[in-house]
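Next up, some structures in C-alpha cells.
Bear in mind these aren't lab numbers, they're just calculated from the coordinates by the rules spelled out. Keep in mind it's a predicted model, so treat the numbers as computed, not measured. Cβ atoms are built from the backbone, for glycine too; each structure is taken alone.
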Structure I
Amino acid sequence: MRLLQTALTAIYPPRCLGCGDMVDSDFGLCGVCWGKTAFVGGTVCDSCSTPLPGSAQDEVVHCDACLRAPKPWKHGRAALIYTGMGRKLVLQLKHGDRQEIAKPAAGWMQQAVAGMAADNALIAPVPLHWMRLVKRRYNQSALIATHLSAMTGHEVCADLLERPRRTPSLDGKTKGERADILDGAIRVTPRRRHRIVNRPVILVDDVMTTGATLAACAEACRAAGATEVCVAVLARVAKDA
C-alpha cells in the first residue's frame, strides 16, 4: 500500500488548491495563496461572523445589523472572508466543478463551529432546486456538510431541506424583494421531518451574503420542531471586503 501511495504521489503530486503549484500535502494551499486567503479570526459577530473591532474575549458580541434585525438562528460562523483567494475557492467549488475543495473547506469550518451546537445536532445543507441540481450535478453545500459531519461526529441529513419551487438569483435584490422571493421557497422534506423534532440543527452553506436564504432555512427548521438552529458557512461577505 505504501509503495502504491508513493507511486501515485510521483504521478500525481499534491497541488495547491488555489494556483496549482506543487505543495507538501493534498488539499493544501501554497504559501502565496495562503497569504491571499482571509481567514476569519479575532472578534466577530456571534450571529453572522462579520469581523468587528476590539478584542472581546469570552463575550458574545453582535454587529449593528444583527442588533437591529436579529437573525432567526442562535449562532453563525464563517471560516473565510469572501474576498481574494476565499472568493476564488468558493466560485471554483460552486461553478468550476472543483469538488475536491469541499474537504479542506470543511476542515477550515470545523474549528469555527467547534462547540457551537450540542452533540446531537443534525447537520443539514442549504438545498438546491432539482433543476439546478441536475444542471450542476452536485450541491456544493451538501459536499461540505458530508465532510463536516465526518470531521465533527455530528450526524448529517443531506436532504433534510428542499426547494419545492425554483427561485431567481437574489443578487442585487433588496431585503424586501429577497423575502418575497424566498417566501415558501424552502421547507423541511416531509419524509425527513421526524429527524429534527426536538433536536438542534446546524445549517451549512458555501457563502453568506445577507443571510436571506439561511434565514428561510432556519425558519423552516424551527417551524418543523427544531429546538435551535446554528449556521456554518465557508465564506462570509464582509462590509469592508
Structure II
Amino acid sequence: MQRYFVAPEQFVGQRVTIGGDDAHHLQRVMRAEPGDQLIVCDGNGRTALASIASLAKTEVVADIVREVEESREADVDIWIAQSLPKGDKLETVIQKGTELGASRFIPFESERTVAYYDGKKEEKKLERWRKIAKEAAEQAHRSRLPVIEAPCGWKRLLEAAGQADLALICYEKQDEKSLRSLLREWAQTEGAAQTGTVLVIVGPEGGFAEREIREAAEADCRPVSLGRRILRTETAALVALSCILYETGEMGG
C-alpha cells in the first residue's frame, strides 16, 4: 500500500490533505480514485490508514479510517555525521541510511574535506536532501522522517557529539578497538536493551587529520575501526550503521 509523509498540520480532524508532488504522484502515476486506501504519516510517529474522499488538481483529500500502530523504528537513535564528500555521495548516504534506519544526518566540513560547499545554495541543497530522505522513508515504510541538518564546521560537530550517549569516530589507524567490541562494551555497561543515541562520525575521502582525532577524543568521541580494509567514505557510513543496528538487536544480533 502506498505511503506518504505529510506535515502534521495537514491532519485536520478526521481528514488529511495531500498536496504537491505527492498529489501529482497519486493522480498521474498511481491513477488513484475515490475510495482507494493509502497510509499517511506525519513524520513524527503518527501513522493512519486513510481512504481518498476527493481529488482536485493540486491536492488529494482523504478520510482517516483508523490510526495504525506499528513498530518500524530502531530502538537506538543513530546519527550519521558525514564529512561532505564529492559529487552525489552524500545523497547516497542519506538515501540508503534512511532505508536502514538512521534518525539524523549531520553533514560537516573537516580539514581534508575536498568538496566545495556553497552556503548560498544551502536551502536548495537541504531541500533536495530532505526530499531524498522522505522518498527513502516512504519506500522503507518508516513512520518517522530522519532529521537532515545544515552543514556545520568541525567545532560545532564536536559540540553535537556531547549530546549523544555514545560518540564514535571511524579511524583507519585504530587497530585496538573494533566497532563490535566497543558496542558490546557499551551494551554491558548500559544494559542489554539499548535505547540511547549513537553518533558515528565519518571522515572525508582523505581521512581525518591526527589533530582532529585528538580533538575528537578530548570531546569523548571513541576512535573505532571498521576492519582491515580501507572503505570509501560513503561505504564506511553505511557499514557502521548496519553493524550498530545488528549489534543492538535490530537485525537479529
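I have 13.3 for Kirkwood radius over Cα pairs in Å, for residues 103-166 alone, calculated from one of the structures I, II. Which structure is it?
Checking each candidate, the match is II.
Computing distance in nm of label points 7 Å out along Cα→Cβ at positions 111 and 199 for each of I, II, which one ends up highest? Intermediate values should be presented prior to the final figure.
On the way: I: 3.0; II: 1.9.
Going through I, II one by one, distance in nm of label points 7 Å out along Cα→Cβ at positions 111 and 199 peaks for structure I.
Quick check for you: by distance in nm of label points 7 Å out along Cα→Cβ at positions 15 and 207, which of I, II is greatest?
Between I, II, the highest calculated value is found for II.
One of I, II was used to compute Cα extents along the principal axes in Å, and the answer was 60, 44, 29. Which one was it?
For Cα extents along the principal axes in Å, the value 60, 44, 29 is produced by structure II.
Say we calculate volume of the Cα convex hull per residue in Å³, for residues 55-142 alone for every structure; which of I, II gives the highest result?
Values: I: 152; II: 129.
Evaluating volume of the Cα convex hull per residue in Å³, for residues 55-142 alone on every structure, the highest lands on I.
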